[in-house]
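Just below sit the structures, each encoded as structure tokens.
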Structure 1
Amino acid sequence: MIAVLTYWCYLFLITSIVGVSFQKVVKLKKSHPVIPFFLGGFAISLMGSLWAIFYGLGFYFEVFLLLISIVLIIWKQKTYFFFLGSLKAKINALPSYLKLLLGIITVFAIAQCASAPYIIDNESYYIQTITWLDTYGFVKGLANFHFFLAQNSGWHILQSALNLDVIASFFNDINGFYLVIGNIYALDKLAHYLKQKETHLLIIGLFPIFNVFLFQFISSPSPDLPIYLLSFVIFGEFLSHYTPHKGASYSTLFILGVFAVFIKVTAVFLLIFPVILYIKNKKTLQQDLSKLSLLSGIAFILFVIKNSIISGYPLYPIASFRLTHVDWTLPLALQEYLVETTKHYAFFLTPKEYENSTLIQRIIHWLRLPKLHGLFNVGMCVALVIFPLWIRKVRFKKPLYILYSVSILQLLFLWLTSPQYRFFLGFFMLLSLTIIATRIKNERIIKIGLAVATIAIAVPLFIPFNLNALTKNEFQLQLSVFSPEYLIQPHPQTKYTQATYTTHQEGNMRIQTPTNIDFFWATGDCELPCIQLQHLNDFKAYFRSVPQLRTEHLKDGFYSYTFDKKNE
């Protein structure tokens, strides 16, 4: 826990220094003091993306980032200390019980981050993605080696840029840090609600109710969590524009929306909120268009370059555009397989069942899924059905109907692509908290609810807890439990600490392959390049192709060698 807390101090300084400076350089209006942390994350992810085109995000980038931060704090010293004062004032202004609540949440978050990672995607591609970024940056045709690595989120670029891998390999706790930042924002809104009794503040202030669920996302760098946090911050500031209290500027919200899309393309609908503000205030915001076009253009160019290098598909996962003049482009059959598998997996259907069913039949099946998936699926649809009825007496209906419309667009889009509940969870939480906030006004009930929700975090954190009632995934039945041995140094970044590996020769490359990890996609934390041997062999048999090195050097990347029975 001590190591995690020390690392968070580093994250606090770097992200806030870069964020405050970015805010000043881009000439953004003053905003809530948690927003610079997100702006700093965006700026660092852009710098990391540019650097990763040429080099790995290891020692030299970390030294570069540290030097940049020193220069910035000297240059913008007065601005930075004003920011620190504003943040301190926000926390000091919290009522005593909210300060206590924030303290407990922070301690629990540190303990959770010190524990073993829970999300299974951490073992299949989070660790490996970040290791490739640390070592080589963007690797040509890396998707040929393992197509999960083509996803390469902007959040993983940020984690790679900030993970201090030259000091230790267990600093992967950026999610926990940002969750605490998000809770500061929410509790500040709640404190204002208790004084002003305005419902729009309570909607955001009740965010900590969901901590018990979100805590499972913080012991690994899942890109889903920052989308939930950005959803709340963007909508919270958007709501403020429809009340006497002005929120963050349109420009700030647009940049946060671009950051969300840079992290995960499915977050594109968050951009609707700043766009509506622009339409509403077009005359006064016209002057901001040039700088926003430049920033979003830079992010888009880096997004295209990253995808072109790693997979050969500039707009990955869209297969309509592909590089045909380079040897590292992922074969179209593999790309289409990934897209189609994602679709039928989200509906929990076999490929044949998916093809032979209509969209309505798929949705009905999706609603009837067992356990946690079905619970959230039904919950989202119920929220959409009752939401208009529930808010009919609310004074500020317009922004809530905008939220409602965007939520419907998001779900319709996901039904056509991949309706996994984690992709619409941010909107589900916003809808749910709006419904709660428009009915529960009693301060005592609010305090009790938040206290119970916070105490509930301790149950799975300190007591072994089996999720058999909530999930059928055998690799996610057991939550990560804190142990006293993590008081100083946290658990390694993989849950497979006892994994063993063997070397396998495949054509012109030598790979590491785990010998005692049962999960088909998982590799854990091992030397590069690493892949499950069963995974490699199954894809050879099915697609008649195998990844091979482009040159004798690993940094030069991979291509897919295709063969038939004659030349096998």
Structure 2
Amino acid sequence: MTISLLDWSIIAAFFVISMLIGVYSSKKAGASAKEFFLSGRNMPWWLLGVSMVATTFSADTPNLVTDIVRTNGVSGNWVWWAFLLTGMLTVFVYAKLWRRSEVTTDLEFYELRYGGKSAAFLRAFRAIYLGIFFNVVIMATVSLAAIKIGGVMLGLSPIETLLIASIVTVIYSSLGGLRGVLLTDFFQFFIAMAGAFGAAIYVLDMPEIGSLDGLLTHPNVVDKLDFLPDFNDWNMIIPLLIMPLAIQWWATWYPGTEPGGGGYIAQRMLSAKDEKNAIGATLFFNIAHYGMRPWPWIIIALASLIIFPNVSDMQEAFPHIPVDKMGHDLAYSAMLTFLPAGLIGLVLASLIAAVMSTLSTHLNWGSSYVVNDFYLRFLKPNASDKELVFVGRLSTVLLMLLAAILALALSNALEAFNILLQIGAGTGAIFILRWFWWRINAMTEIAAMVISFVVAIFFEVINPKIDLISIPEGQEYLKLLYGVGITTVGWLSVTFFTKPEKDHILLSFYRKVKPAAFGWKKVLDRYPQEPQVQGQLPKEIGLMLVGSVMVYAVLFAVGFWIYGNILAATLSTIIAIIGALIILKSWKGMK
């Protein structure tokens, strides 16, 4: 493909603006560690919400969706659509609790909720485990997407791509802190969306596709369009729909969709002006992320089945791409090579934006763990703000370097997604219950973390070699089921065989966060003078269900309008509007 001067100008302007935002934010970001990592806790919902959407619009996300659609059809997306349920639970139940906690990071929560050496160990270990190990894996998958885009669209080698993508990102992330990340995310979000929609519209006009009708009636596509898997095929319905909706959404931990909120989602809730801004940010995020944004990616993925029906067709078209980087997920980038001058510049800028927004968030988030939850807490408690900001900037650079090295060894985004799900299998219920059940202690979380990791290593590394537990082909979901079952039994056993947290720790947490009292009743009954917060948990769970139906209705309405199914589209739209009205009416009563 040919990159014109106009295209290069658009890309160059994008880089310059991103850098300028980092420089503009650097003075405030350097004032203190809280400014660097939380922007002074004064951010509005719309900026935080757009930042959440921009962060989850990573360059590997359209690649992942393309892989799913080409392999399992549109209905295969339930493996991540199901996470809307935990997203809505965070909106209506946990957002305000996080904001009330007033911690700097979600790991600081551990020494608010638990006490003693076990809580300190948990905080320190998770700071390294999540802030470095897990975070680097996530950034490596994003970098892998950048490698594939750079290789297909620009003919760059993996190392050249990583150098270009990482240097600019590291500079503005380390200079501007979270404020710089949020402002850059806001700018990059609109570039990313314009590129995605522009590319989808152009692809539909390609002669080989022959308009939207031509796409939807093509024999390579017609069997990929259903929103739900074939209910007559249990080998499809169980892994693609039943497992995600029945177990995966609440039982697994995955960055950006943590049960009960966490990670960079918690970081943004903690930086909100107040509780309602925290709720508004997460609500906007879930509507945009699940309800509206997937369709340009899905359209391009479906179109790729016409242009490149098989992986071998892409291999033939792009012989310079290494064999280990070739897969169905490459089809998204391959389709973009057909775009004309001007639009290709916008799309490239949008993909660069997707890479940079995700990397910058993970760099700042991971650095916050290293600085606040390890360096300040355990290595140098008296460190000055200037020193903490310096360590934050240094760790930003080192995290990017580690991610780039790992990216060179990865080959497939879906593979990494499944491994991360397996590592977190069985831990999700703890993150939901620990706010509302007094009996959960630090040893509960340590046990779950260790057991889930060991089980994941067994199924992903050891078992394929010794075949101790047979996993039939097409039933890989059994690994997740085993992981959830073993880990859940393990952490429940440890919970009841270890001592509960001391009463003064539990009461201090309860007074500060004010969760609903029913799960704390056994402790509160020992202290009659303590007021028991009744809360609005039944109403909040009801709103979570209404919100989930509303967003799924938006998702299906957009799809049905695209498919030309007027009756289904109209009904879905009406359901979405009714859900929105119920939430708006209930908003004033939320507290």
Structure 3
Amino acid sequence: MTKVAASKRSLRPKIGSIPLCMLTSFYILVFCNNTFWKKATDYLGSGSGPLWALYLAMLALFVAAITPFSTKYLIKPFLIFLVLVAAVASHFTDTFGVVIDSDMIRNAMETTPAEAQHLITSDFFVHVAILGIVPSILIIWVRVDHRPFVRKILWNLAAILFSLAIFTICGVTYSREYTAAVRERRDITKSFNPVTPIVSTVRYFMSEGNEASLVVQTVGADATVKPATLPINKPRVTIIVAGETARAENFSLGGYQRDTNPRLKAANVIYFTNTTSCGTATATSIPCMFSGFTRSEFTHAKAMANENLADVLAHAGIDVAWFDNNTGDKGVAKRIKYVDLANSKDPRFCQDGECLDGIFLDKLDDWLDNVKGDSVLVLHQLGSHGPAYYRRYPEDQGKFVPDCRTPELGKCSTVEIVNAYDNSILYTDYFIATVIDRLKARSDKMAAGLIYMSDHGESLGENGLYLHGTPYMFAPSQQTHVPFLTWFDSDFAKSMNLDTACLRKEATAPTSHDNLFHSVLSMMNVKTSVYDKRLDVFAKCRSELLSIATTQRKTEDRNAIR
């Protein structure tokens, strides 16, 4: 038995702990960082001195970082952990071009199983099996030769110092090139595996721990509803449609060559042509657009520590509710009525744990039929969320064909991907127009307005990027330029003293998520100290404000003459 056991052990190669760390570092660096090296090569130049020095410097840095963990019972679990994280992360960075920062980790933590299934595909499993599981098995298989404790400390220290020296020499030699790269192309360092995913995950859990102890501050407790100058003897209702993954570039209302908005065009909506988002992912944009903070002021912690638009409306005595067909309200609807429709089982709209946005319509009818006073309802769409765009519209309503009918975008042509995405926008057009029709049908019972704004856009392969979530500092316009539109019936416009012809002219001015909070307060005639007229897209076109501005100009002109 002893000889057999010895024979089996002899089949397993023996390797020192430091060489194993070096080999693992080399493997991760070369095979799990394709996106990083592609970006670095594009910037530094193929075969250039700075590029080769970067290879050497990053290998040395990896070895220096891993070597302290090369103790007897820790080395294999730690190296396997690094390999698996790098393999998983490289699938998403290489396939979709995404950056796995803390916002992306937040998105992953807040996603639903139905949403995740479109990302965990057969390609994903093959990728992780080849790049993650196979090398992990090899790490398990080999025997690690550990030196005696004192000698191990000395050898490890020497390896760390030697590696840091190489890293320093390479960095100093090409400091000008590397400094410029970090300043001009931060996306290069953000795509480095597995460092970025691990650091981002740690930051996410640290921020979650800090936010758990936050005490929510009251905002707009002084809010009241001002009586309309032209009284409307019926409830005033605003529907907020919080869009998902709609990019302005594919809205025909904004000039897209395809007619993706035929029904909204017929509904005579007012479309704002130059609107930018607060973030590039739902977990950032939804809390931001409903908060009273501008994008420059916003942090997730601030949003969670302060009440938001829904709360201010409630303080004013307005009935507020949130219907969700997405991955949740992201903390916005904690203190108002919340209805989760994403888990509905209605076979007309739902399949495999997801529902088309048509699931809202019956619930909307019920809600509208029970309106008693001034009310606001938020409809949080599933919209055009990818990569399974074909699941966002009924198959028989796919106008643009051939459309990509798989979440594995690498198996579809660019034309097929865009066709599927445009079909999802066409369905959003149908959905919003249908909501407007529901409001029109009740014009004798209520004065109604609607405001639609998407949370972020989407990349469809431009510059090798897909989906969304790219850090804002280098996100492309496809992810930050979003559609924004409004609609009012005549009584609602009168109750606001709103000049809609004026608003159409103003709709070409720059707007953003910063405007939603104050513009909805304006729509509902809410008076509060937290309202900022400068961020209200309607302010310049409300007759009471126009008359004040005219009076001020006349006074200034008379003073100038004197």
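Structural remarks
- Entry that produces 1.8 once distance in nm of label points 7 Å out along Cα→Cβ at positions 264 and 520 is calculated, selected from 1, 2, 3: 3
- Answer label among 1, 2, 3 for the case where Cα extents along the principal axes in Å, for residues 88-407 alone, calculated from the coordinates, equals 65, 46, 34: 2
Only the coordinates and a few stated rules stand behind these numbers; no lab work does. Note that the structure is predicted; figures quoted are calculated from it, not measured. Cβ atoms are built from the backbone, for glycine too; each structure is taken alone.
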